[in-house]
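Input: structures, listed below.
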Structure P
Amino acid sequence: MLDPQSSMSDPRLFLWSWTALQNAKSLAADGDPSVQPAIDRLQSEVNNALEFEPATVMSKELVPPSGDKHDYMSQGPYWWPDPDQPDGLPYIRRDGEVNPEVESLDSRKQGRMIAALETLALGWYFFDNAKAADRGTQLIRTWFIDPETRMNPHLEYGQGIPGHCDGRGIGIIDTASYCRLIEAIGLLEVSGAITDMDRSDLLMWMKAYRDWLVASDKGRDEARACNNHGTWYDAQLCALAHYTGDPRIVAKVAEEAKEHRIATQIEPDGSQPKELARTLSQSYTTMNTIGFMTIARYAEATDIDLWSYETNDGRGIRKAVDFLVPYVVNGERWTWQQITDFDQTSLVPLLKRAAIGFNDPSYLDLIQFLPEDAAANRAHLCVG
């Protein structure tokens, strides 16, 4: 196991900043208050993640229509039994209200696995914790590599709806978190815990999933989505393309995002009507804005600048970010529907990325207007 303090090759990171990680670790060693809350929270979360049992698609009780439990299976979260039907079928939609039935399938397990993996990767780096690297690698092997427990590289049965369909292209949003997954893998690859064989197997899996996203009917359907689903399809495709060494895909996605994403989803005033129409409008607007910024970050490696791009009538990513700012700084009331509380601390990575992407440190000044626990957000450790 490599000592994170020792000389090593730079990890393959695309969203996180290796310089930011190194700086944060140095500041933490000095007890600097600018990172201490995030370090303290991370330490607590690492302790919990070390107890996380490796998740597998094989543990679900239901069997996918294919008959193969290795196939990922999830249910549309906002679909519920119809109370007017004896068997509840077909299910009906209640936007923003999560049906607890989703817990029994694969989406929540995958989400918790990726969250734990990210925590363990950072735990290895910041606390020189070899056990964290080993446990993180175990999570990777269980979900992606081990023939007995691995997930097949497709989402044919993602976000099915009882009484309607077995799966939908919309289900591809379930793997939007692969953008974070790939950062965690990149950091763990230099820990010594991930072997050359692991890398080879992971590369094969990621290539297969990347190709399914591009070529499958469900992948093509999601690529046509003109809301957050299309944005996060592009973001995760860029992540997979970077990881598998195909920058041509990233360049194509980034160039097409100008017309297919920015021009169609962001209004000249920065609003995003399709997200504002949701029952969780502030959450979805923020999520989609972060998606745009994620694509812009990936595009940097191909020398395509989406940060400063604007259409002829003024639609652009910066407009989308600035649309959100008054509700942080001025305390303006969000007038669109938001049926649950909005987590203001989710704006920390958005503001930090804005400061870098737009080369405008004034965005960092806005973090002071967020709730106090925003200081513990891990973006303070890895975004820079």
Structure Q
Amino acid sequence: MRPDVSVLIPTYNEAENINLIVGRVSNILKKENYEILIIDDNSPDGTWRIAEELGENDERIRIIRRMGEKGLSSAVMTGMASARGKYFVVMDADLQHDENILPQMIGDLSSGFDLAVGTRYASGGSVGKWSALRSLMSRFATWFARRFLPIGVSDPMSGFFGLKKEVFDRVENRMNPRGFKILLEILGRSKVALKVAEIPYIFRNRARGDSKLDNSVVRNFLVAILDIRFGKWVSPTFLLYCIVGFLGVFVNIGGFLFLEAAGFGEVHTGFRILPKFSLSVLFGIELSVISNFVLNNYFTFYERRYFRWDALRGFLIFSLVSVLGIFVQLSVFHFLYYRLLPEFGSTPGWEARLVCDLLAIALAMFTNYLLNSNVTWMESKKSLSR
């Protein structure tokens, strides 16, 4: 008999919690026609093995063991593609989501809502005993998502929600899941307005096991936002690269001003060809190259990043690419300003010089991106595979 409700629980190293969460969900849904689908990324602690044992004793519990795949959002999508219910509910295995609101979620879906979202930020909800920093970061991410995307939900970053199967069917082919926020993908990529019910709940502290949060969460969040908003036209990775480059301009200027203020802005070489040398300009350039490499390594190309001493090799390659970018900028500017414009009989002024320089910068940036993506951090990918 086909179940009405599929409860999807993605897991990774949740051996300490899986029995408890399955028991709690089964108890609260005992009056429902349901299935529990556990999607496990081949947990080293044997979560999948415990789940299989549970399934042997209860045919309503199914396990998908993913080999060679990882990621919360992709696990949820795998589960949704296999789920048999007409309503899907997604929740974590770590007992932080309040299973007591499951009946209300299912009730809202059956009464006509497309989505039922467990929210920490509506009246009656709470993030529980989070640290001030984590609470601030979560609220900022929520604010940023709601301002950047047309989303009218108080907690678009929630990992606890239900939806109708037909909603998933409509957005599945447009989704590009990254990181933890599958709900953000569904809300951002739906081409029709969704009728959403919000159910407040208090987020619990993790009692057992380890948190899955790491340094990639912020990066993956930004990639998801950029991909949803601009992915039709440009790669989100390229946009991150541009953001890093923009920040590098300020680092460059800061380094320049620092040496100027310290009185080391200019040195006299004693050479006829180059009697004076701007040390502050060189310092600003090199400081921005270093900062750009660090940010690109741990932000733009996070999944292909260099580790430890390999980072030195990556930095040398990155520096060579940066020098090539300077050559491209100078060459393009020279061609446009001194060769192309005179062909049209124009008399170039400073406005033309500025336009030519901006075009040269744009082409140099794109060249640098292609080389860094396919050479600098491709080398990192090779080193990781060894």
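Comparing mean projected area of the Cα convex hull in nm², for residues 243-338 alone across structures P, Q, the highest value is found for Q. Upon calculation of distance in nm of label points 7 Å out along Cα→Cβ at positions 35 and 171 from the atomic coordinates, which of the structures P, Q produces 2.2? Clearly, the read-out refers to Q. To which of P, Q does the computed value 1.7 (distance in nm of label points 7 Å out along Cα→Cβ at positions 251 and 283) belong? Considering all the candidates, the number was obtained from Q. Thinking of P, Q, which structure, once relative contact order in percent (Cα under 8 Å, 6 or more apart) is computed, gives back 19? Computing relative contact order in percent (Cα under 8 Å, 6 or more apart) on every structure in P, Q gives 19 only for P. From which structure (P, Q) was percent of Cα pairs over 30 Å apart calculated, if the value obtained is 53? Matching structure: Q. The value -14000 for helix-only ellipticity at 222 nm (-39500 (n - 2.57) for each DSSP H run of 4 or more, over all residues; to 500) was derived from one model only; which of P, Q is it? This value belongs to structure P.
All of the numbers you see were taken from the coordinates with simple rules; none came from a lab. Computed from a predicted structure; not experimentally measured. Cβ atoms are built from the backbone, for glycine too; each structure is taken alone.
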